[in-house]
Structure I
Amino acid sequence: MKNLFTRYRFWAALLAVILCTTGVAAQAATADTTPAPAATSAKLTELQSGKTTLRVGTDATFPPFEFTDANGQKMGFDVDLVKALANKAGIKNVDFIQMPFGNIVPALQANQIDVGASAIYISAERAKAIDFSDVYYPGGLGIFVAENNTAISSLADLAGKKVAVQVGTKSVEWLEQNQPKAQLVQVQTNDQMFSSVKLGQADAVVTGQPGGRYFIHEQGGLKQVGERLTSENYGYAFQKSDTAVRDSFNTALAELKANGEYDKLTAQWFGDVTSAVTGPAKAHGLINISSITNSAGPLWAGFVTTMEIIGMSLVLSMCFGLLGGFAKLSKITPIRWLGTAYVSVIRGTPFIVQLFLIYFGLPQLGIQLHPLVAGVFALGLYSGSYVTEIVRGAINSVDKGQMEAARSCGMSSGAALRHIIVPQAFLRMLPPLGNEFVSLTKNSALVSFVTISELFLVGQTIISRTFDALTVYLFIGLVYYVITNIIGFIANTLEKKLAVYI
C-alpha cells in the first residue's frame, strides 16, 4: 500500500484530507485477516479481560426481540439474553450496533461485528457463510393478513398475491422455494412489512410468528391464518473463525436454561403475547406529536450526527472537486486521464453501491474503515465527481483573454490562475454548487445503511417501537427541508453579494 501511495502522490494527498477531515484516522484502516484457532482463543481472552468490546450487530426494529425505548436505548429479548450470556461467559463489555437486517451477515464476514443477534433463523444456506449458536428460541414462519381478509387462509392462497417480507430474512428464501407464484414485496424494516398490509400495499405478511403476534397485540388490524409454516429456530450468528466465542455462548446458554434465568427472560418478553393476541389494540391518532417529543433525546443526537456528516462531506466534496477539476484541466496527460476516469466511474455508478463497496467490500482487501469514515468518504467522493465538472466548467467559462492579459503583464501561469481566473470562476460556481450541496444533504440519509445512527436511522428505530410512520417521516422530511433551504439561502445570498464582481 505504501508503494502505491509513493507512486501516486495524488491519491496520498486525498487520503490525508480524508483522515484530517474526519478526525478518526486512528480507526481508518486496520487489517482484517482471518485468525487461526489460537488467535480466536486470544480474542476471547481479550473480551474476558475487558481489553476489547464484543460488537453485536442487530436491527433494533423487531419487537419483542430487539427495539429501542424513548431514550434510544436498545431493549428486548435478544438484548437482555445476549447481555446475560456475555456476563455468564465472562465477557466484560458489550456494544450493540444498529444496522439493517440484510447487512448483518456481510458485516460478520467483513469483521465489522462479532455477533449477529436479531432473531436470525438457523439455516443451511446461511451456515455456509457464518456459524450459529445452539437454538435460543423456537421460531417458525407464519402468515398474517388484514382482519377482514377472508380470501387467504393457507399457503396455497398466496399464489398471485402480494406478500410483504423483510429483506434478507428467511421468509424471502422460503417463499421462493415453497410458493414461487407469490409476488414478494421486499421492505427494509419490520414496521414497513406490517404497515404494507394495513395500507393495502400487500395482501399478506410472512414473517416470524412471535414478532407477528407481538405486532397484533400492540397494534391490531391483522390476524394470523393457519398454523406456523416452518419449525425453524432462532440462533446467534458468529464469524466462521470465532469458535471459542460461539462455544462460550453455547455453554452460557445451557447454564441459563439450567438455573432458571432463561425461563424468567422468556416469561418477561413472551409471557403475554400468545394469550393476548386477540386483545384490544392501543389507540393511535393519525398524527402523534408524542412520538417525537418522547424521543427528543435520540432525535437530537441523530440530528447532530447528520449535521456532522453533512459538514465533513461538504468539505471533502470541495477537496475532491478542486483536485478533480484541476486534474481534468491539466496539460499532463496521465493526470488528465486520472481526472476523467474519476468522474466517469463515480458518476456512472449508484451512490449506494459505492457506499456498500467501501464499507463491506474493502475489508476483504484488508482495509477496515470506521462507519463514519466510510459514510463521509463515500459522500465526499460521490459529490466530488459532480463538483469536479462544476470547477472545470467554471474555469473554462472565463474568457481566455484574461489569462493572456495576465501573462502579458508578467504574471506566471500559476499566479494568473490564482489571482485572476479562479476568483472569477468561483463566482460562476456558486449556483451549481448550491444545488450539488443540497443533493449531498439529501443523500446523507443513505449512510444509515452502514450503521451510522443519523437522523433517518434514529427515526426508523422510533417507528419500530411506536409504529407511527406518518408522524416520524413527516418530521424527518421537515428537518431535511429546513436544512436544504438554509443551504440554498446561503448560496443565493453569496451569489447576489458577489455578483457585482463578475
Structure II
Amino acid sequence: MRLRSVLTFSDLGFELVTGEADLDREVRWVVTTDLIDPSRYLSGGELVVTGMHWRHEPSDSDTFVHALATAGVTGMLAGQARYGGIPDDVVRACRRHGVPLLRVPERVSFSVVVEQLNRELSTGHAGGLTAMLDRHRRHIAGNGLTPVLDLLHRDLGIRCWIMSATGRVVAGPQPPPHGAAAAFLTARSFPVVLREDEISYSIVAADEKHTPRVLDWLLVFAADLSDWSAERRALAGELCALVASERDRQDERLGAENRVAQRLIQLIVADTEPGQLISALELTGLRPGGSYVAVALTAGTLREDHTLALLIDLLDGQHAVAGVIDGTAIALIPAGEVDADIRRAVTALAPGLGEDRICVGISAETDRTGLRAAVEEARYACGLAARAAVSCIIGQHELATRTMLLAGVPELIGRKFRTRLLEPLLTYDREHHADLVLTLRTFLDESGSWARCANLMFVHVNTLRYRIARIEELTGRDLSRFEDRVDFYLALSLS
C-alpha cells in the first residue's frame, strides 16, 4: 500500500502536513512508538505512529525524526492530544529530514489506526506469505529459517526470533529480547507477552503438544498477537509448524550421526583395544591425537532420546559425539572451557523442568588412552549429582575434594569403616571421660605438630604424647605412618 492510499481512509481523517512529493512511498507496516530513538526497532518502510511523548524540548524533534529518516521509514503519523496540535519544531524536523508527516485527529485512537491499517496490509500479503511458507517447507533443507524471517520482516514488517529453551538464537537478529527464554519456560499457556522499552513481544511454542518444554524451540514476535488480525495469527501458526518441522529435521539428522557416535561410546565403555577406538574416533570426526572431556547427563523422567537431545543442546557449539548407556547420556567433546557454559545452560533450563532435575558429571581432560576412565569419571560424577535435591553439576574440581570422594561411598560401608577404626576410642572416651577422639582430630588438623596441638588443647606435650600412644595402642595403628593418618582422617570425615 502506498502512503497516498492512507489518506483515503475517510473514517480515520488523516491530514497531510508535509511531504506531498513522497506520497508514492510504500508502507510495509504500521508501528507505534514514543522512544526518543526507536531506530533499533525499525528496518525501513514503516509508517510510525507517535503521540510525541518523547518531546521534552524542541531539540528532541530533530533527534527523533533523524532516527526515523536514518531507519528509512515511509512516514510519520502524529497525534495531537499531548500538545493540542503538532509543534512547529516537529514539522520543521520532518521537512529537514524528508519524512512525510500526517496528522491524526484527536478523536481517533492509535489502536484503531494500527489495527485498521495493518489489517489492510495483512490482507494483501498474508495469502502470498502462506504460499511462500508452504514452498519453503519443501525446500528448507539447505537454506535454514533465516530467509523466512527475512521475508516476513521485509514484506509484513514482522520481526521474529527463533530460540532454543536455553536462550540460544536459532534464527533472527542479535540481540534477542531479554528474558524471552525464561518467560517461555515458566509459561502456563501461550502466547506470553513481554514488554521491554515500550515494545511488546509475544512468545509462542513451536511444538507445545509433542516436545518437552526444555527441548522445544520458541518463537518471539515483536508485537502483541492479541492485536493481530485473523490472517496474521494464522500466518504465525503456519510459521510455528514450519519451525517445528525444521526442529524435527535436525533431530533426524542428528539421529543418523548418533548411530556412529553410539557405537563409539559403547566401544569405550567395553574397554575396546586402542586400535579400534582410533578408527571409531576418526569416523565421528574427533581427532585421535586430541584431548577430550567426557560429559554425562540424566534428566529425570525424560525419555532416552530426549535426554540425549538435551545433552547435545547443552553442548551447543561443541563437536559432541554422544550416545546413551543405561539411561545416561554421554558425550565426548574436544577439551576446552565447557564447565561454565553447561552451568549457565542448566541454570537457564531449571524453571522448565518441573519436578525433574538435570544431573551432569564432567570429567577431567584426557587423551585417547584414558577415554574409558574419563567416561567412568563423568558417570560417577553424574551419579553424585543425582543425590542433590536440585539440578546439579559436578566437574573435575568438585571431584578433587574428599567430600565428593566420600559421597560416593555406600552408607553401610562408610559406617563400618568408621566404626572399626574409631569405636575403640569412642568407647574409651565414654568410659573414662577422656578426649582421645578430640585429641586425634586436633593432632591431624595440625599436621602432626606436637607443639601446636598441645597449645590448642591446653595440655603439656608429654600429656599429648601419652594420649597419642593410647590411641595407637587401642587401634593398632601408627600415627607416624602416612597411610594410617589418612585412614583416621577419612574416618573422622565420615563422622
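Readers should treat all values here as calculations from the given coordinates under stated rules, not as data from a laboratory. Computed from a prediction, not measured in an experiment: that's the story for all the values here. Cβ atoms are built from the backbone, for glycine too; each structure is taken alone.
Taking distance in nm of label points 7 Å out along Cα→Cβ at positions 195 and 395 as the criterion, the top-ranked structure out of I, II is I, with the highest value. Structures I, II were shown, and helix-only ellipticity at 222 nm (-39500 (n - 2.57) for each DSSP H run of 4 or more, over all residues; to 500) at -17500 was computed from I.
Please state which of the structures I, II yields 89, 56, 43 when Cα extents along the principal axes in Å is computed from it. Traced to structure I. Source structure of the calculated read-out (mean count of other Cβ atoms within 10 Å over residues 107-114, 14.8) within I, II: II.
Out of I, II, choose the structure whose coordinates give relative contact order in percent (Cα under 8 Å, 6 or more apart) equal to 19 when calculated. The read-out was computed on structure I.
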